[in-house]
Structure P
């Protein structure tokens with residue numbers, strides 16, 4: 001990693017040019033950094049704000065070396081970075097985040113194994129390679145259950161909910177195309193929350209307020225902050241984050257998604273990066289998840305977080321974009337973020353809205369009254 005603090009004028013390389021990279025770039029720009037983005041799509045959202053875009057696939061080692069030749073530090077906007085490329089960047093000291101968090105979060109089997117080894121609460125699961133494994137898992141764990149791919153998949157992609165043995169036929173088809181699947185207990189949880197935090201290279205951790213997430217068709221629709229959970233749940237969630245962060249030596253902004261059932265928590269997924277559920281931090285806090293991330297990478301001091309008191313973030317998809325902008329006169333309190341994507345598509349994240357107030361419950365009541373949520 002860089003041997004000293006990186007100040008304005010230095011160059012940050014970002015692998016991945018989507019909306020998370022764009023928001024990193026926006027922050028880095030106002031802090032005075034130069035930017036190089038590597039992404040296979042020309043004029044990608046982050047590339048629009050960069051000094052240079054390297055148009056190449058993520059596993060193109062020639063392009064990775066080109067990125068390394070011009071960047072003083074490198075980060076990524078998603079966990080499906082080519083692992084060989086990440087190892088190369090770490091070995092030459094350009095990837096402060098290292099590779100352990102990537103290694104764990106790129107593979108659900110490794111991620112679950114890590115969480116189990118450090119005694120973190122998770123749903124019961126088994127790894128299946130064939131139909132015999134699948135039958136054993138279904139007998140041990142039962143129904144309903146969720147089957148997921150071990151690698152890849154996001155926003156519900158690669159997942160299937162099973163209600164009975166009749167659904168195993170479809171899983172068999174997936175096993176023919178995938179080497180491993182994870183068979184996981186379906187939790188009848190009360191809500192989902194996420195812990196977004198940032199950790200420095202020296203181990204200092206700063207938490208953002210715990211967020212409550214609501215999904216539609218497996219895609220995050222709404223984030224409510226602060227989450228409507230007890231102080232006990234908040235403390236458990238933060239302690240889980242601390243244990244996980246120390247186990248894999250997290251550097252930068254990191255996110256943990258958890259299910260809440262009564263006063264119990266169950267860790268669902270880890271994301272070694274800023275997260276959709278943390279977008280509220282841009283306007284609702286004195287510092288965003290993205291600026292805190294840049295500070296950690298460049299070895300600048302992390303900033304204590306001050307929160308306005310209430311926030312609601314709504315994802316704008318190709319499905320609902322037109323509906324929300326038809327109500328533009330009712331959005332006078334909304335911070336509007338559009339991601340610069342070239343095509344509007346169903347289920348594709350096109351932007352988001354953030355509403356901020358000093359009182360969460362009053363904000364929710366106002367938005368419901370206006371039929372915005």
Structure Q
């Protein structure tokens with residue numbers, strides 16, 4: 001065997017590989033260099049010059065225009081829709097499940113999927129220009145269950161936040177461990193809308209979830225936390241309504257808690273029934289607080305439901321999935337509205353039951369994260 005020939009071949013392959021890498025790198029920089037692009041917003045009311053190549057969602061965020069996105073730009077929530085009148089190109093396969101025929105006619109697109117490659121003309125609702133960024137201090141972090149933490153974040157001195165009970169914030173991580181980039185996710189506000197100097201969030205640990213793992217393993221009291229918001233149209237309507245049917249599971253308790261306090265503090269006449277679904281006793285939390293609310297305010301009823309209580313739980317309350325209690329205890333939809341927050345499976349099952357009882361799309365409100 002001629003080792004000299006082998007060495008020459010290895011060197012030649014290495015040189016060729018290196019040359020190809022350089023060519024690919026140069027090609028990518030040339031092909032992906034879209035230069036400076038103009039974003040014409042709302043018929044010239046605002047014109048931005050941005051560097052091309054990034055998603056429309058991130059390009060707008062860099063200019064402090066925050067479009068709601070629960071999934072962090074992964075095309076799984078469908079919230080980040082904006083009207084792109086010019087410059088977006090054809091609808092992508094990743095967008096199709098979230099854009100209705102009516103929305104296509106209105107030129108709606110998922111801003112997380114549209115890349116800024118040329119000048120664009122956009123229509124953005126005026127209320128989104130009121131979305132702000134907040135740099136808060138994490139002043140409290142408590143274990144509510146084995147997998148849910150409550151975060152309490154203090155706004156800088158002199159700053160206030162005003163939101164409607166039920167709305168959500170976008171929470172931004174910092175690089176940690178093997179995660180080298182910032183990510184963000186949406187979390188409902190659990191604190192009272194009457195409290196303007198701080199925010200509280202309930203964050204459940206999702207296996208392999210980048211943001212929730214950051215919160216549960218890397219975040220510490222005293223850290224600075226970046227938030228933007230408030231977002232969302234999950235808030236109390238209540239006009240002509242006598243009773244509110246509230247349904248939640250897990251960390252979906254967050255916006256319901258805020259709604260309950262909002263009704264009480266405003267002295268609204270609505271009755272409230274809150275069905276809270278959990279698997280076992282260790283998944284329940286805020287039990288004492290809701291029991292006290294039930295004692296102090298006769299119009300409020302709290303119905304915790306355990307799907308799989310353990311024998312040692314000695315559970316005396318409602319058993320079975322929350323859908324069982326809903327089916328048994330809600331007779332009809334007369335002068336009622338329903339507010340739901342939880343997993344897609346739970347929401348779909350509850351919505352089916354509610355519609356069978358006469359609830360309609362305009363009396364059922366929910367956030368499906």
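We did not get these values from a lab; they are worked out from the coordinates using the rules stated. Because the structure is predicted, anything quoted here is derived from the model rather than measured. Cβ atoms are built from the backbone, for glycine too; each structure is taken alone.
2.9 is what came out when distance in nm of label points 7 Å out along Cα→Cβ at positions 119 and 191 was calculated for one structure; which of P, Q is it?
Structure P accounts for this read-out.
Ranked on distance in nm of label points 7 Å out along Cα→Cβ at positions 47 and 287, which label among P, Q comes first with the largest value?
Evaluating distance in nm of label points 7 Å out along Cα→Cβ at positions 47 and 287 on every structure, the highest lands on Q.
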Among P, Q, considering only distance in nm of label points 7 Å out along Cα→Cβ at positions 167 and 359, which has the greatest calculated value? P
Note: FRET efficiency 1/(1 + (r/R0)^6) of positions 55 and 239 (r between Cβ atoms, R0 = 41 Å, to 0.05) at 0.40, derived from one of structures P, Q, originates from structure P
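Check the numbers for mean projected area of the Cα convex hull in nm² across P, Q and tell me which is largest. Display every interim value, and only then the final one.
Working: P: 18.5; Q: 26.9.
With respect to mean projected area of the Cα convex hull in nm², the highest-scoring structure among P, Q is Q.
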Can you tell which of P, Q yields 1.00 when FRET efficiency 1/(1 + (r/R0)^6) of positions 135 and 223 (r between Cβ atoms, R0 = 30 Å, to 0.05) is derived from it? Q
Which of the displayed structures (P, Q) returns the greatest value of FRET efficiency 1/(1 + (r/R0)^6) of positions 159 and 199 (r between Cβ atoms, R0 = 30 Å, to 0.05) on calculation? Q
